[in-house]
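S.K.: Following are the structures in question.
Only the coordinates and a few stated rules stand behind these numbers; no lab work does. If you're wondering where the values come from, they're calculated on a predicted model, not measured in any experiment. Cβ atoms are built from the backbone, for glycine too; each structure is taken alone.
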Structure I
Amino acid sequence: MSISHERRRGSRGLIRSSQNFVGGLSLVALAALALWLTQALPQGSLRAMGPAMLPDWLAIGVGLCGLALIAAAVLKDGEALERSSLRGPVVVVLAILAFAVTIRPFSIGALSLPGLGLVVAGPLGILISGYATPEVRFRPLLVLALSLTPFCMVLFGDLLNLPIPLFHQSLASLFPDGWSQKQILRLTAALMAMAALAVALTGRGRRTSRIDVAIGTEQG
């Protein structure tokens, strides 16, 4: 079936792009869920942000993007909704659950997990979500996980002063007694960023060696 025929299928009736329409509805539903889940949390102010301010504004932004997609689906021709694999949604949901049960202590029935903090939950969630696509490569994904996590640590824990657990309490003894929470956060973020750089440089060295071997073979 040609692309032009798919476009004609998506333009029947009021909805001229079923792909954009379903995507917009999904974003609006996600935003509504986020606003409902954070309704009991304090907003705070710009000087002292509460735990609900950033999620609420992000949810509002996501909802507006969803409304824009719905409007585009009505006003402009676009692609019809295609068949999709369940791999992406399932893996992303698993990543969210893994993040939720590892960042803070979690228990359900006989199952009990210690809170491992953002140092573990952040990279774990990113690594799992990366496998939503079959084109994933582990080394670049690991670099992303080790780079994005310290960025979030500094942004939310240092700049925005949000109470985010960094690691399990047993690791606090590794740092000097007189250090503040922000000093520990900054050192941890710096170490993770250095680890990301080391992994990236190691991967580059291996790619270079493969190219050199290939060139040498051709010249021989």
Structure II
Amino acid sequence: MVWHTVPRPVQLFFPKRIWSGDASDDQVYLTFDDGPVPGVTDFVLNELAKRNQNATFFMVGDNLRKNPILGKEVLESGHAIGNHTLNHLNGWKTDDSVYLQNIQAFDEVLDATLGIQTGLFRPPYGLIRSSQAKNVMNTKKLIMWNVLSGDYDNFISSSRVLTKSIKHTRAGSIILFHDQLKTKDVIRKILPTYLDFLIEKGFKTSLLQ
């Protein structure tokens, strides 16, 4: 089952994690997880560029290491980059020391590949132990979401992904899509229409900082 929006009690239980952004001026925050992946990330970049829209890409370090040119294209296109661990680790299933080292390893790849640092972190699967989160938040903002597209779930139709994403989008929403091979087909079906919806409703895409 996919929760397309995060229940308010869950957000209140973890108040230091960032579930939404500034809602003023009808801002929303597009995010894409797990890239950069050829054939998917470049498609996303092209669709965003057509509409002069911005997004934050939470990259997996190993994917960035394999596709440095595509990572550079994300950066040079004016988008933001966040840490999504080196190997897409599940924090609940990983010892703290290993998990934190994996986050640091991503930072090293980012610096070596693109020459930048990031103050943004999103835990893969949204799963992170409180002890891990406390450590991460000493140096980074822990970015979650309040609109989950469900694009990764093969049991959800593309039309439902689009409908639910539109239904739950509000000013200040942090919307989560994926630029990975698993979502290659569905993202092509839904993203252009969703981005057009944002324009039609007067939403402005902003970068997470």
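S.K.: Could you figure out which one of I, II the value -12000 for helix-only ellipticity at 222 nm (-39500 (n - 2.57) for each DSSP H run of 4 or more, over all residues; to 500) was computed from?
M.R.: Working: I: -21000; II: -12000.
The value was obtained from structure II.
S.K.: Say we calculate distance in nm of label points 7 Å out along Cα→Cβ at positions 34 and 170 for every structure; which of I, II gives the highest result?
M.R.: Working: I: 3.5; II: 2.8.
Going through I, II one by one, distance in nm of label points 7 Å out along Cα→Cβ at positions 34 and 170 is largest in I.
S.K.: Moving on. Looking at mean projected area of the Cα convex hull in nm², for residues 58-153 alone, point out which structure of I, II has the largest value. Before the final figure, lay out each step's value.
M.R.: Numbers: I: 9.0; II: 6.5.
Of structures I, II, the maximum of mean projected area of the Cα convex hull in nm², for residues 58-153 alone occurs in I.
S.K.: Thinking of I, II, which structure, once relative contact order in percent (Cα under 8 Å, 6 or more apart) is computed, gives back 17? The partial results should precede the final answer.
M.R.: Details: I: 17; II: 34.
Considering all the candidates, the number was obtained from I.
S.K.: Please compute mean count of other Cβ atoms within 10 Å over residues 26-33 for structures I, II and give me the label with the greatest value.
M.R.: On the way: I: 15.5; II: 23.1.
With respect to mean count of other Cβ atoms within 10 Å over residues 26-33, the highest-scoring structure among I, II is II.
S.K.: Another question, if that's okay. With mean count of other Cβ atoms within 10 Å over residues 74-81 coming out at 17.9, pick the structure among I, II it was computed from. It would help to have the intermediate numbers written out before the result.
M.R.: Details: I: 14.5; II: 17.9.
Working through the options, I get structure II.
S.K.: Rank structures I, II by volume of the Cα convex hull per residue in Å³ and report only the one at the top, that is, the highest. Can you show the working numbers first?
M.R.: Values: I: 224; II: 112.
Across I, II, volume of the Cα convex hull per residue in Å³ peaks for I.
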